[in-house]
Structure 1
Amino acid sequence: MEKTNQTVVLQIAGLDCQDEKALLEKKMGALEGVAGFEVNIFSQHLRVTYDPKRLPLHDIIRSVAETGMKARVAGRKDEAKFIWWKEKRIILLALSGILTTTAYLLQVTLSANSAAHIFYLLAIVTGGYYPAKAGLSAARAFTMNINTLLILAAVGAVGLDLWGEAAVLVFIYSLGNVLETFVVNKARGAITSLMALLPKEALVRRDGSEITLPTGELQLGDVVIVRPGEKIPIDGIVVEGSSFVDESMITGEPVPNRKTLGKMVFAGTLNQKGSLGVRVTKRSEDTTLAKIIHSVEEAQAKKSSYQLFGEKFGRIYTPIMFALGVGVAVFPPLIFGAQWQEWIYRGLVVFVVSCSCGLALSVPVAIVAAVGNSARKGILFKGGLFLEKTQQIEVVAFDKTGTLTLGRPSVYEITGWNGFNESELLSIAAAIESRSEHPIADAIVRKAKESGHASFKKVERFQASPGRGISATVEGKHYLLGNRKFFDENAHPLNGLEELVETAEREGKTVVIVGEPAQCLGFIAVSDTLKPEAQQTVTALKRRGLKVVMLTGDTEATGKATAEDVGIDDYRASLLPEEKIDAVSSLRNEFGPVMMVGDGINDSPAMAVSDVGVAMGAAGTDVAMETGDVVLMADDLSRIPQLFAMSRRTVRNIKQNIVASLLIIAFLVPAALMGWIELLSGLLLNEGAALLVILNGLRLLK
């Protein structure tokens, strides 16, 4: 049967708390025709996969409306700009405050209690409209949330003839909700600020004329014109002009990069002085910036243990507090003959001290703030889980080529042997290596071209052994290229070359031996330059108490020389790609959690088995963007200590929020049971504390 499922992303107005998320999940789970769904509080998105033949889209939107929230298809152009004084929730809140104040003045100055009660009732209805709507929606779904507790407390207060307290209670609660939403929107700014980088339109050259089109309508191969001072609208390659481009919003690097013909540019970056013609290489939804935004939006999906604790606590907290409030109100009068009014009042206080999203929101607010802030600096955490895991790391394992080094090796020495001269050796090696994509192969081919020895000789029966070498036939003759391990495995003697090879390796060079079946023809020594920041990064990590290790496929002598140059005490050399997996597992068993740092392409197997995989220089590289748990957009090792600092700061902030929230609960609940606090003071303390812990999470935006 042909699948007819479709996926839609809905923008949900009013999705601000864990209770609302749980209600929405229960509602979606009950709909027939829904194949899957995902709710994200911070992007306020509901992603639904559904069968349109069984469930029309308007039924999904209507089902959302039944929860008291509003849904519309995300990304539509008719999106209304937020104007706070036109918001119905704020208008009703202001009206509730005015009515409450009027009622109080009537009661105090004119002793007009009956009129005051009418105004109090109107204040309760207006201020409690949204909480009542959410509470009733939960009741219809056979569940309860903090809105349920608030409405029960307000109705109970009216039943006890505490009209003024009931009205003020509803007003304070609604005001707290509005303030919490405002604060959470600040955290959402981590996402919206990235979205603001994306231009909505682009100037495109088609059929000899220039037209302006929405970026979503750009096609692969289109040439986009970018004037000085404009943002680049799409990922592509420069085909006209040259300029300097500010890429700090992608890579975090403050110095503009010069862009000339053939260079890659990214959507959202700022063209400075020159005019550029850019050929589109990615659709708008596939750009590097779009992927960064998507990762920040989905940061809640891979949850840390703190997030899981907050959600689990939220699920059981409301029912427990409801049961406790009812028990406090009923059992003392029934069992001990205590006064009903006093203990019902205490039960209502228990309800109001439970009406807060503080703990449920403080953890995800901190996560989104930290992920968004890091993304602006070119460090992309793919979820709270990896922020937490980074803080637990004991070992940082670096790949060598392209990670600790620049990844652009050069030929430093060519030694012919057994009568084979250097030019012949380089020509044969370049012909074979032209079939390989390894950085060392690129260095040999580049050297041959520079020296005029590049050949177009016919290469056949090319066979590569990863981490070892290559065998191939060039114009009918069989050759071997590779390291000493490769030649040993093929029972091929080095014919006296050993000492020269060992000397080159002790100097930190990578040696490529060239041979025929019967004899060695010589070797080519290649060396890569350490990144300028490599030594400083290693020193900074050691100061944090971390063990730093280098994993390399180079020989023991070459690995030792590089490790000494960069200041690494422990290195593992002569490793094949599959042996790096074993090395990571061995390090974990011996020292603890391991972070593997590499390019995200050649190191992906080792990164996959590490506790945290860090892909470097991933801007524009789809594979690296997908592989890493943490992605460094710039090829800059100095970001490694920064990501540890952000992780430690975030975990410390989350712990502060959790401890503060639990201490508040530990104080307020006993105080309510003992009758030490009243309805209004209890709610004020509760809402104020909730705002403080959420605001504490926002500090991570800086």
Structure 2
Amino acid sequence: MPLDSSPEPLSYPPARRSDVVDVLHGVSVADPYRWLEDPDSAQTQAFVAAQNTLSEPILAALPERPAFDDLVSRILHAPSVGLPHERHGRTFAWVNDGTANQDRLVVSDDGGVPSLEDRVLLDPNELDAAGTTAVTSWSVSPDGELLAYALAEAGSDWRTIRVLDVATGAVLPDQLTWTKWVEPTWLPDSSGFLYWVHDAPTGATFADVTEAGYLRLHRLGEAPADDVTVWHRPDAPKLFAYPDVAGDWLVIRYAAGSSGPSDLAVRRLVPGPGGIDIDADEVALTSDARARWAVLGARGGRLVLHTDDGAPRRRIVTIDPDGVGAGSEPEFRELVGESADGVLRPESALTVDGLVLVYSRDATHRVVLAGFDQADGDDVPVGITEARRAVDLGEAVTVAGLDVEEGSAVVHVRTVSFTDAGTNHRVVTAPAPKHKVLAGPPGAFDVGEVSVTRPRATSTEGTEVPMFLVQRADLADDAPRPTLLYGYGGFRIEVNPEFRAIFVAWVAAGGTLAVATLRGGGEYGEQWHDAGTKDRKQNVFDDLYACAEWLRSSGTASAIAVHGRSNGGLLVGAAMTQRPELWAAALPTVGVLDMLRFHRFTVGWAWCSDYGDPDDAAEFPALYAYSPLHRVRDDVAYPPTLICTGDHDDRVVPAHSLKFGAELQHALSAGSEGAGPALLRVDTRAGHGMGKPKDAQAAEFADQLAFAAHHTGLDPIPDA
């Protein structure tokens, strides 16, 4: 479809502009759509309905949509068998035969390779005909007899924990409400588990600030009101605690931000009348929030920890909690040192005879097996053997999952790539290493032969910014072509090769996909992350512009649609308000777009570790300078924009997208003729994306792809 030469101007739904003005650090900031922050008000709901009434027929009428509707549906509804988890002689996995909105949990009772034919243990599709109830986390008890799982409705981050009997499938009476984030963590004797819970919220349950949680121990069969509070800090309500059971210890990792440093404390596990109990005495292993930590397990009485303490590319250390006393400095011993050319990932794991090390090198993953050096036959590891064995997982892959049962020599690894929706690998580490690729179900979507290259753009300060450039092999020499540019750039999150339906469909249809690895992410260690945070956040945006300019100057892109989700939605919002001329279309999805009020909703305060705090006079100017909501002007021709959100998003509340959309529509109505359009697409009974039904995903992606194709000039290749 050729580019529109003179699109008809739209008449946008009226939206009241109020006279709300905040004075922030001496700066007057207007907020005319503050009323859209109340998701339950009749005004907000009428605004959402009017926006969908405008956008739905426009998107449905796009001539490119039928092709993408077919493509995306075939990709999302391909059969799949997820990562196997072995527990006490049974094997568990999430599967889908291609017909269900939500995956089903199956169990192989004889411990065999999981398949679509295995016994269905948990089927979320039976809980909700619309498919909007999802399992967000799950944990099998150490004895393999019980399953604790967390349910979320309508995409909410709020969860309800239930327990079922693995042998019979019967759901037990236990029900724990108002939980978040932390998956159930079982005691070693399977008598109960730890979980993170909040007081029942008042008012809008998915918009209020979430803080002051409790780490509690639930004994099976007991009333939640009787659960013992293990950890609670009323004096520091913004701390979240994450439990791990390792050896004889409960390890509590607590942190105040999404990407900031954490601290560690331990409490001994002791025998009790109702099963294993938790000693009341707590020992602090760290208390200065100087580093980030992850617990890998225990060996020989020592905890094995992954950390960036003294190692921007991360290392593995051990510590004996019994050796930590009052006034003594905790002694961490290095087990695996920092790599010179890769980032050691926290997915690394303990096996019966050593470690499975996951490295990220230039944003792709590799797995290495390493045995322990023991101290004079003792069980205490003092290092790893010189001989390390790399596991051949293929080129340009990402480790999407890794699981090892405690004390086992069997490692299950799941890899994905731009062309592979998922391959399961079974690796045996002892007595002799073995690696087997497990066969997947027939019917996987085949995108065909694809070219993946790794060009680099030069950004500010001379920084090289790598991209993945993905194209159909038969079109690799047919340039320039319409290009979809995706980025994230924040919270230490890596952007790796990944089989996303929106990526695969764009490439299959004949478009070029560019995936940028921007500063702020975790691809190249802590210095790379830090360079894209707080008053350095502009570096992330500049990296994206450098990639876009390279795509144009190299003759790769004829037109560019820019896309990002969540923090990536902020990236798109900044990109279209700072450099609107670069984009043929913009697709900000569930984006953080009001940088002066993000911390006032749900867990937005936790993002201050990356963004900075708007209430801090020193950090306010940088936030205000790039906040997309506050950079919209009525004398600028903004690119065609499709803003997507969910009405139940309680991570990045929909007010971000609603206010930005209203402001953008107001500016376009008063400004340059021929700019836009600016459309708002609001999913109902949908949240930030986790657990979204496949049918709803397919509809959203088809709309986004058709919009991007229409405005970049991509004619989807027939029968792709």
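With Rg/Rh (Cα atoms, Kirkwood Rh), for residues 335-566 alone computed per structure, which member of 1, 2 shows the largest figure?
1
Out of 1, 2, which structure matches 1.3 when distance in nm of label points 7 Å out along Cα→Cβ at positions 15 and 591 is calculated?
Clearly, the read-out refers to 2.
Please compute Rg/Rh (Cα atoms, Kirkwood Rh) for structures 1, 2 and give me the label with the greatest value.
With respect to Rg/Rh (Cα atoms, Kirkwood Rh), the highest-scoring structure among 1, 2 is 1.
Matching task: 4.7 is the computed value of distance in nm of label points 7 Å out along Cα→Cβ at positions 183 and 439. Pick the structure from 1, 2.
Working through the options, I get structure 1.
Where does the value 0.40 come from, among 1, 2, when FRET efficiency 1/(1 + (r/R0)^6) of positions 399 and 511 (r between Cβ atoms, R0 = 25 Å, to 0.05) is the thing being computed?
2
A value of 42 was computed for percent of Cα pairs over 29 Å apart, for residues 31-246 alone; which of 1, 2 is the source structure?
2
Given a value of -5000 for helix-only ellipticity at 222 nm (-39500 (n - 2.57) for each DSSP H run of 4 or more, over all residues; to 500), point me to the structure among 1, 2 it was derived from.
Value -5000 for helix-only ellipticity at 222 nm (-39500 (n - 2.57) for each DSSP H run of 4 or more, over all residues; to 500) corresponds to 2 out of 1, 2.
Bear in mind these aren't lab numbers, they're just calculated from the coordinates by the rules spelled out. Being a predicted model, the structure only gives us computed values, none of them experimental. Cβ atoms are built from the backbone, for glycine too; each structure is taken alone.
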